[in-house]
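Asker: Structures given as structure tokens follow.
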Structure I
Amino acid sequence: MSKVSSSLPPRALRIGLISDTHGLLRPEALAYLRGSDHIVHAGDICDARVLEELAAIAPVTAVRGNNDWGAWAERLREEERITLGGITIHAIHDVGQLRIDPRAEGVDVVVYGHSHKPQVDRRDGVLFVNPGSAGPRRFTLPIAAGELMVEHGVVIAHTVELVGAKAASGL
């Protein structure tokens, strides 16, 4: 007698990426992050309510940015490391302050913010992702967010312009 499994094959894990909200959580950002299994906020949150609203969507890992002050922000660390779906993510606000060798420490992805510029690139085998700024517009930079899609230990990163919904970059 054969056994029939009713379980579906596992789906990709979606990790939503957001940064530099500066107290403004746009409806477009919330809509984009819906369906995330986890959310990483790379700092400059500027209002604890932003984290509360994100936590209503999925569990949140957040780091403190240079504009995060007050008692609520003191609970945040400047760097966080989490493992999800078999990949290790290191979050920091300003990548210029990164004091580790991600590859040597087994980090697969570094998520950062600060520059407000969405960017996805690979450095020495490690994926570096800046989802851009989802808060107030700075200069002519896009309003953006990003995602990591993880399946079978493989990670793919994308950033998306939220206003106009154009793909900004991806790897």
Structure II
Amino acid sequence: MRVPPSTALGRVLGVICLVVILFVGATARLFLWPPSDRPTRAQAVVALGGDPGQRRAKAAVELARSGYAPVAVISLGGDAECPPPVHGVRIICFRPRPVNTRGEAEYVSRIARRRHWNRLIVVSERSQTTRARVLFKRCTDARIEMVPVSDPQPPRLLYDVAYEWGALIKALVLIRSC
């Protein structure tokens, strides 16, 4: 039995609409409103780098200053500088190798192992939260709490989401090690 062209076209359009809806839903859940945690007491707060304006570093230091952890571990990317000293907070700054989220997760896992840290708060961009959680859970046995800061406004957000799709696929499919 032959399917009329209008029915076949309708099916194709239906499948395309379903794929688009699933993609938009996955994008929203993974990168715009990813699962995040309420911070609890930890041994360290970690700020991921590559942060124009150092919003993540400031948030990490503020969490530590507020009593969530005695140590703020700050990843320095680009021209970023270590934040100034804060009373009651030990600040550790580092430049990851490689200079990416995986390099940050590797460095933090080494320092966590050496210092016997079993609970970490990680401050990331909201769009980066899902991938950062995957990478940190691969690299350390410490309990990870993700506390994102809000992303920049469009059009940068569109770039960040596109970048995160590629980086998440790379982390899940191509580079599966810590």
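All of the numbers you see were taken from the coordinates with simple rules; none came from a lab. Since we're looking at a predicted model, the values are computed, not measured. Cβ atoms are built from the backbone, for glycine too; each structure is taken alone.
Asker: I have 4.7 for distance in nm of label points 7 Å out along Cα→Cβ at positions 11 and 59, calculated from one of the structures I, II. Which structure is it? Could the numbers behind the result be given before it?
Answerer: Values: I: 1.8; II: 4.7.
Of the options listed, only II reproduces it.
Asker: One of I, II was used to compute Cα Rg over 2.2 N^0.38 Å, and the result was 1.04. Which label is that? Please report the intermediate quantities before stating the final value.
Answerer: Details: I: 1.04; II: 1.25.
Going through each structure in turn, the value belongs to I.
Asker: Further, regarding this structure: Name the one structure among I, II that helix-only ellipticity at 222 nm (-39500 (n - 2.57) for each DSSP H run of 4 or more, over all residues; to 500) of -13500 was derived from.
Answerer: Details: I: -2500; II: -13500.
Attributed to the structure labelled II.
Asker: Matching task: 3, 13, 22, 24, 19, 13, 6, 1, 0 is the computed value of P(r) over Cα pairs in 5 Å bins from 0, in percent, for residues 67-154 alone. Pick the structure from I, II.
Answerer: I
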